[in-house]
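In the part that follows, the structures are each spelled out as C-alpha cells.
We did not get these values from a lab; they are worked out from the coordinates using the rules stated. Bear in mind the structure is a predicted one, so any value in this text is a computation, not a measurement. Cβ atoms are built from the backbone, for glycine too; each structure is taken alone.
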Structure P
C-alpha cells in the first residue's frame, strides 16, 4: 500500500503564521485559527438549525491550502479584484494538491469539505472565520496593541453586513467575554463592552 503525505502536511499548519504584516503581541498560527473557527462554526450552525457536522468540517479544512500559499495579508489580497480572483485560483489549486495526497479511495469523502457546494454552509464558515479574526483583534487590543484597531472595525463591519441572526447573537452573547480578564470571567453580569454597545446601535 502506497504511503500518504496528507496528514503530515496538515500538521505543518502550525508553522504558518497569520497577520504577517502586523506587529503582533502574540503570534497566531494557522492551526490555532482553524480550531477557533471550528468551535465558532459549530455554535453558529446550532443556532441556525443547519447540520453542524458539515459546517464544522468545512471550517476545519477551509484554510488548508495556505500550507502551500501561506497567509496572504488582507490589504494585498483585496487590493484589486483581478488579484483576488487569481489568488482564489491559487488557493483552489493548493487545496486540490493537498487532496491528491490522500489515498484514492478517500478523496471523494474529503472533496466536499474542501469545496463545500452549499452556499449557506460556506456563509457560516466565512462568518466563523471572521469572528475568529475579530477575537484575535480584541486580544491584541486588550494587550495594548493599537495596530489591530482598524482590523477590528473592518471585521466587525463585515460581520454586521452579513445580517445573520446567529452572528448577531454571537456578537451579543459570547463576544464580550473575550474582553474580560481571567478573574472577571466568573462574574455576572458582563461588564460594558464596546462590541455590545455597537450591537445596540
Structure Q
C-alpha cells in the first residue's frame, strides 16, 4: 500500500529487457515494494546509489511505458505506523490517460485528462485518484475527461511541472469506488444503507 505522496524523483539509468534501473537517494532492500510513477514494483537488484525493478508483461501493457526515461516519481510502500496523509493507493494502475489541456488560474493549474470510458464508473466528483502515483482530488468529471487542480506546491514537487498537452499518465482509480461498484453489481439486493455500513468499517 502507498499514500500517493511522492518520496522523491529518481533518475532512469536504463530500461531494457523488462528491467528498469533507477538512481535515487532512497536505499531500498531486495524484495521491497516501491511505486514508480504509481506502479507497484519489486526491487530485484541493488547497485551503488541505484536499484533495479522488473516489469511484467501485464504491467507494461497497462502503463505509460514511454515515460520511463529522465525523472520518475518514486514512493516506498507505507508502514503500518505511517500517517496516511494522501489516500490509500495500491499501486495497481487501471489505465493510461492523456493530458488534453492545461489552464493556469490565480494560484493553481487545472489539468484536463481524458481516460478510457469503461473506467468512468470508478471516477467520482470530489473523489480520490492517483495520477503517476500522486494522490489528487477529482474536482470535476466531464463527459470524456476530468479536471484536476494542482496547487503550486504539488506543481513544483512532482512531474506535473514538466507535463504538457499530449503527455500520457498512469491512472489508478479509487480503491473504495472499485470495491463498492463490484459489490453492488454482485449483490443486487444491496442498498445505500448497506454501502454506508461497509464504508464505516474502513
**Study point:** Cα extents along the principal axes in Å from the coordinates reads 56, 39, 32; which among P, Q
**Key:** Q
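Tell me which of P, Q gives 1.00 when you compute FRET efficiency 1/(1 + (r/R0)^6) of positions 6 and 134 (r between Cβ atoms, R0 = 25 Å, to 0.05). Write down the numbers at each step before the final one.
Values: P: 0.20; Q: 1.00.
It must be structure Q, since only it matches.
Can you say which of P, Q returns 3.7 when distance in nm of label points 7 Å out along Cα→Cβ at positions 14 and 94 is computed?
Values: P: 2.0; Q: 3.7.
Structure Q accounts for this read-out.
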Check your understanding: Once distance in nm of label points 7 Å out along Cα→Cβ at positions 46 and 102 is calculated for every structure in P, Q, which label goes with the largest value?
Key -> Q
Review point. P, Q: which one has helix-only ellipticity at 222 nm (-39500 (n - 2.57) for each DSSP H run of 4 or more, over all residues; to 500), as calculated, at -4000?
Key: Q
